[in-house]
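What follows is a set of structures to go through.
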Structure P
């Protein structure tokens with residue numbers, strides 16, 4: 001392997017913390033990865049990685065080399081992109097991470113459209129709600145909701161998603177209709193458990209925000225499950241409008257305090273810490289932004 005290839009292998013080992021995973025990503029054998037690292041250490045005259053049966057850790061020299069090698073590889077990629085034909089077809093592979101419910105309903109249909117427009121492009125799609133390490137998992141871009149993110153990451157806001165309070169007619173009949181945000185404290189609320197703010201619902205009025213701490217017997221890790229619990233009469237839930245509008249039209253759910261203004265959730269594209277974002281990734285993100 002040449003110098004740049006050796007750097008590329010080392011950078012991925014450092015980021016994945018796994019020889020096996022790096023080999024799978026790069027389509028080479030684990031022994032080739034190990035040999036590349038050994039030859040690189042021999043050429044540099046210093047140990048870059050301390051390895052044990054349980055884990056691997058970068059040495060101080062390895063951490064310094066990783067930072068500078070990664071920066072250099074990004075500079076090379078950016079340089080090649082700058083001198084290439086700006087009208088060249090979008091090709092290659094994009095690894096994208098999307099949340100479960102929002103991703104399946106709102107993002108995946110857009111990805112299929114984008115794939116149809118660019119036949120030379122491949123997509124590697126991770127669908128899960130857990131917060132993944134973009135560098136370790138080799139993700140080019142993640143679609144996430146929220147307003148605060150790791151400051152080392154590059155973010156771009158894609159959309160604000162309207163949310164509403166809903167409950168089943170049976171729940172309202174048995175428990176009355178809350179007349180104020182404060183009344184929510186006296187009601188059963190179906191909570192989303194995957195975010196720290198799940199028990200705190202935020203409402204906006206002009207430039208002011210008000211947080212209300214709510215409680216309930218049901219906590220779920222899926223927006224769809226929260227809607228199901230509301231449909232079965234277990235309480236009021238705070239849901240994206242797009243997820244419940246069919247149920248509202250059918251009468252299975254009714255809006256609660258429709259004049260209230262739950263804070264929308266923001267959808268962002270999150271990029272790994274890097275100066276250079278490939279053209280294909282920029283094009284995909286812009287396509288999603290425009291469609292949302």
Structure Q
């Protein structure tokens with residue numbers, strides 16, 4: 001159901017509030033540069049530091065501006081099953097096309113607990129659901145076997161795979177089949193994951209390089225491995241520079257350098273500075289041909 005390059009959107013802030021005008025411009029920037037879909041209110045969007053009202057504002061704005069041109073998969077997960085249901089119903093109300101559901105963080109449920117969490121959410125909504133498997137942030141891994149059980153639920157249609165394990169990706173593919181979407185959750189492993197049968201990426205880098213990332217994924221989906229590999233290696237320095245500090249600090253800084261939004265963040269996140277900022281600026285200059293500006297749209 002979902003394939004291609006999806007941008008895990010940053011949330012622009014100005015003077016402590018969501019900058020709706022900048023967000024509208026970012027959505028247009030993404031679509032005009034060929035991105036295949038948008039994912040607001042994920043980790044990259046600083047949603048842990050946002051209110052329910054702000055989540056609604058961001059998701060509804062992205063849906064409104066996208067206007068059906070690309071699918072919008074809203075981050076609406078929580079480590080509370082009840083809250084995840086509440087946020088997912090909100091996302092459905094404002095017109096999202098799908099829901100990204102992160103594994104419950106901090107409380108570290110068992111595999112059976114994970115299954116019941118996601119199954120209960122799926123029962124509460126008509127939205128297609130993408131699981132989000134990122135143990136580096138949640139301290140819990142959705143096993144391939146649990147993923148396969150969940151894939152039997154009709155509206156659980158894929159997973160954002162961010163374990164960095166190709167063994168995990170292969171196991172999910174073997175157990176869930178071709179129809180279950182496997183999307184990379186980490187830009188540098190999109191190429192190898194797609195070589196194993198993955199369907200695309202939910203990308204951080206495409207906030208600033210949407211055309212290059214979508215071109216790479218499109219080439220790989222078309223079986224043009226030479227072109228996809230070429231773009232992968234062109235993008236690799238940028239992929240790495242965007243993680244010199246915790247995401248989304250570098251990518252929001254990069255977006256501000258391009259003039260897409262301010263670098264204002266919500267504590268405990270703080271803007272990039274010092275040697276890491278110098279590194280990011282240098283890599284962006286070297287990757288300038290991959291980085292369209294809003295004026296070029």
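The figures follow:
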quantity	calculated
Of the structures P, Q, the one that 20.2 was derived from, the read-out being mean count of other Cβ atoms within 10 Å over residues 67-74	Q
Computed 1.08 for Rg/Rh (Cα atoms, Kirkwood Rh) - originating structure among P, Q	P
When distance in nm of label points 7 Å out along Cα→Cβ at positions 59 and 107 is computed for each of P, Q, the largest belongs to	P
Of the structures P, Q, the one that 0.70 was derived from, the read-out being FRET efficiency 1/(1 + (r/R0)^6) of positions 43 and 139 (r between Cβ atoms, R0 = 35 Å, to 0.05)	P
Entry that produces 20.4 once mean count of other Cβ atoms within 10 Å over residues 27-34 is calculated, selected from P, Q	Q
Structure responsible for 3.1, with distance in nm of label points 7 Å out along Cα→Cβ at positions 115 and 163 calculated and labels P, Q on offer	P
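Throughout, read-outs are computed from the coordinates displayed, never taken from laboratory work. Note that the structure is predicted; figures quoted are calculated from it, not measured. Cβ atoms are built from the backbone, for glycine too; each structure is taken alone.
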